[in-house]
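Below you'll find a set of structures to go through.
Coordinate-derived values only; no laboratory data. What you see is a predicted model, and the numbers here were worked out from it, not measured in a lab. Cβ atoms are built from the backbone, for glycine too; each structure is taken alone.
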Structure I
Amino acid sequence: MATVKKSAKKAAKKAPAAKGTKYVYTWGNGKADGNGSMKALLGGKGANLAEMTRIGLPVPPGFTITTEVCTYFYGHKKTYPAVLQAQMEAGVKNMEKIMGCKFGDAKGMPLLVAVRSGARDSMPGMMDTILNLGLNDETVLALVSATQNERFAWDCYRRFVQMYGDVVLGVQKTEGEDHEPFEVVIEEFKHEKYHKDIIDSDLTADDQKELVKRFKALVKERTGKGFPADPWEQL
């Protein structure tokens, strides 16, 4: 699977592509577009997920963006194929249908997605992952309502902002810094409030809310832009 690090919707306006090219392969509910022999196109992870779905294993639904998109991206001045956005939207709709919830839903249980990178060849320990994509200030409240667990929901949100800020927005330690900036924020908060080291699981729901606020401030400070709230922009 490929991690889309820029808005495909915006890039699509700049880069033409053949209408018949298939860039998104879905799987779920016992059906899959791909199979285990398609590692060159789907990457090892994507091909194996498709194959596991085909043989009846309980694999959560999803879709793979093919390795051809990466090739296209670097061959067309870092733009995405024009048809990619529509194919991704169809992939998300397939997930929504199977899961019975909607991406970006602020009223019911929101569909949250994991975005995992992959490659044609195995690269253990080198691939990035983002969990809980789709959370924002509104959908986190829907998650609280759906799960009846405020701390869990805000912990998911805090971790999402941290992963997305690191992997996509590039908020990482710079020359002269000894620790990752998000970890510095967490440790400073713990000592500011509790005056000692505590484990993350001891942080309360209110603590998680405050950390989300501080993480967003860090993103704004380092990038000059606010953290994206629109789930589709996040994707």
Structure II
Amino acid sequence: KDFPEHKPDMLELMKALDALGFYSIRLLYLYPEEVTDEELDFIAASKSIAPYFDVPIQSASDHVLKEMNRHGTVQDMRELFSKIRERMPKAVLRTTLIAGFPNESEEDHKETLSFIKEIRFDHLGVFTYSREEGTAAYKRKNQIPEKTKKERYDELMEEQRQISFSLNKERVGEVMEGLVTGYDEMKKMYSLRSYWNAPDGIDGNIFFHSEKALKEGDIVKVKILKAGVYDLLGTFLGE
């Protein structure tokens, strides 16, 4: 997006990567206004591209999106997430938000809060707005007090805690396949990277017991037995 003269055709790129036979490909930082129906159809049928959609919306207020100079509307985002779940009911949705962007009103904040309750993202991260010299927003007059930013951050994260726990409980009994990523000596459990969780720390973890010795990179199946607020716990089923 930053280099339009070199912008690749995303669908053709996905087709080329899919043909290489990778075990799993994860798409990160998708612009909501640029995801097409054709791309969604391809991902739904793909053997290697994970049904995992990292779409950082930043805000769910049209007023704030305009202040951020972002394209598209809240309704556009709503329709995109609906299309994803229609095609891929088990798809994972992830997003990030900015709390306290300049000129964000209490009403704007409530609109964002209402939107995350509606969409129910599997994974969600929130950052308070940081005033960076040299950016367009730095000179805005209506800077939000730090106390208000923190309050909005806390409210968004508390709502996401409840959503995350509810969605995780729905995954109890599910069998997930993925890569063994390590062994936690304190927990005496292995960790798993499946299509459900990316490796950058925003998503939760999958921990599981196994009597069989495993090594990093092994592809295994794990049955989910217990849900935490952010993490899942399971047991080894086989390779």
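Out of I, II, choose the structure whose coordinates give mean count of other Cβ atoms within 10 Å over residues 177-184 equal to 13.4 when calculated. Of the structures listed, the value fits I.
A value of 0.90 was derived for FRET efficiency 1/(1 + (r/R0)^6) of positions 145 and 225 (r between Cβ atoms, R0 = 41 Å, to 0.05); which structure in I, II was it taken from? The value was obtained from structure I.
Given that helix-only ellipticity at 222 nm (-39500 (n - 2.57) for each DSSP H run of 4 or more, over all residues; to 500), derived from a single structure, equals -10500, which label among I, II identifies that structure? The correct label is II. I have 14 for relative contact order in percent (Cα under 8 Å, 6 or more apart), calculated from one of the structures I, II. Which structure is it? It traces back to II.
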